[in-house]
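Take a look at the structures below.
Readers should treat all values here as calculations from the given coordinates under stated rules, not as data from a laboratory. All values derive from a computational prediction rather than experimental measurement. Cβ atoms are built from the backbone, for glycine too; each structure is taken alone.
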Structure 1
Amino acid sequence: MVIGVLALQGAFIEHQKSLAACGVDSVQVRNPKELENIQGLIIPGGESTTMGKLMNQFDLFEPIIEKAHIGLPIFGTCAGLIMLAKKIVGSTQPRLNLMDIEVERNAFGRQVESFETDLSIPDLRNEPIRAVFIRAPYIKSVSKDVKVLAKYEDKIVLAQQDNYLAAAFHPELTKDLILHQHFLNMIR
């Protein structure tokens, strides 16, 4: 199995390290050709406006959307969550428009208000995970087709719909591999 990690900006190397720790190969994706032989795609954190501009510049929107519609599993973290959303509060920025969620950008405050917390995800494991929130978004609303997996202070921060998984935080910045393993199980 080979997982693509969108490598235009953001924490893509950290995701590759997490995948390697799960025993899975990964490739950096910067152009449509690099999407051809992957079984899943991770869209990392970073800055979603910049990411959208770069995805346009490198002609990645349509190929990713096409692959998603035929079942390619996609895991978006932080800015990647924003890129998956159908709606972004107060924004018309480019996005993939794949997941039936409405997202609030920078919902927990600015960079200096970033934080770590223990987060309960009962569908995945009994013990909480450590979650790192950096200028994080949250999911303001979901359709009935979206499964909410975790909340922080009544805000949705982890959700899944069909072949899409979206986290408002950065699982790649901890040693806990539960979310990467869950994503790989979605592929299997």
Structure 2
Amino acid sequence: MIDLLLKTIEKAVVIDKNEKELIAGLFHEKKYGKGEYFLKEGDVCKYVGFMISGVMRYYINDDGEDKTYGFAKESEFICNNESFLPQLPSRQSIQALEDCNLLVIGYNDLQRFYISFKNGERFGRLVIEQVFIKTLRGFNSFYTDSPEIRYEKFVKEYPDLLQRIPQYYIASYVGVKPQSLSRIRSRNLRRE
């Protein structure tokens, strides 16, 4: 299990054998059943997680309506940085859509990771840059792209999730009602 995390880190930075052993000691396994929360609105995000298996969704409650704004799947990091970094209560929630197995690291251990490894801070910066770019793209897309284009982008980014995520979460992510998503999907199928 730790091998997947180490391979992901090694795609970005070099780590030696001793550092690999230290990393293995800083992360620990945590399981979430379908429907359980990695983070609930109002709680402080305690961990950065690395997805070994499963799917989670990021969402915000807007006047009683859940609005999905992202997903995390295998080999991806999961966290609400807005809560985790300053250790403040979250305005968002992160929920398991399937049974999930993660490797997690707490705030203090992450600081040790940054300090103890030659490329620790560099790796952290690279991950945060990816999160920042992904967030900006999603934000820009929501305001400039039609629901059809947002759906096409979802299909390109998460083709393996189409059969794993309930359609109403995909509709929420695209910014439409489930009935509208059905029409968008039908039009896309006719074009293929």
Structure 3
Amino acid sequence: MSRPLILASTSAIRLQLLQNTGLEVSPTPARVDEDSLRHALEAEGATPRDVADALAEMKAAKIAARHPQALVLGCDQVLDFKGQILSKPETPDAARDQLSALRGQTHSLLSAAVLYDGGQPIWRHVGQARLTMRSFSDAYLDAYLARNWPAISHSVGGYMLESEGVRLFDRIEGDYFTILGLPLLPLLSYLATRGFIPA
């Protein structure tokens, strides 16, 4: 890259996805109160898509204010289930409740990315994937939680598609990178078009 890229996140999977493309990326955590902002936006009637976009921008803006000469990428992912946002489960019981609600149903994952340059937003994108869970048994759910907790506590919805969580699903429509939390292809296309990376 012709400019340093900072990922305003501590997400290991997002960092790995970016590094796998050959980009030089520095992760810098954006310490923001996501829950308070999400609740405030929901109280104002914001859609799950708007919430994901606002959270991604808030992270990017915070880091960009400290590093105005760098490109700063903020990301966020929201699970939209019938208009309701589901968060990362904090306990195994919360994960069981979420997965039980999603069982046999279709939900959306919205992965937002906002790129800042010179302290200003220059690009944004919200990718969407639709996922349909199969009707798994309670016995399988209990065994799944026992095997995968606490790793799945870091995933909205209580599953990780890149591991055993894929067995929970019947059908998936959408981009794999979006499911992992980063609309990577649109981001790379923009970086190439703007000359930030060779194309």
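Here are some notes:
- Read-out Cα extents along the principal axes in Å, computed value 55, 37, 30, structure in 1, 2, 3: 2
- Structure from which 19, 32, 23, 17, 9, 0 was derived, P(r) over Cα pairs in 10 Å bins from 0, in percent, for residues 95-150 alone, options 1, 2, 3: 3
- Parent structure of the calculated result -7000, given that helix-only ellipticity at 222 nm (-39500 (n - 2.57) for each DSSP H run of 4 or more, over all residues; to 500) is the read-out and 1, 2, 3 the choices: 1
- Which entry (1, 2, 3) yields the derived value 2.2 for distance in nm of label points 7 Å out along Cα→Cβ at positions 39 and 143: 2
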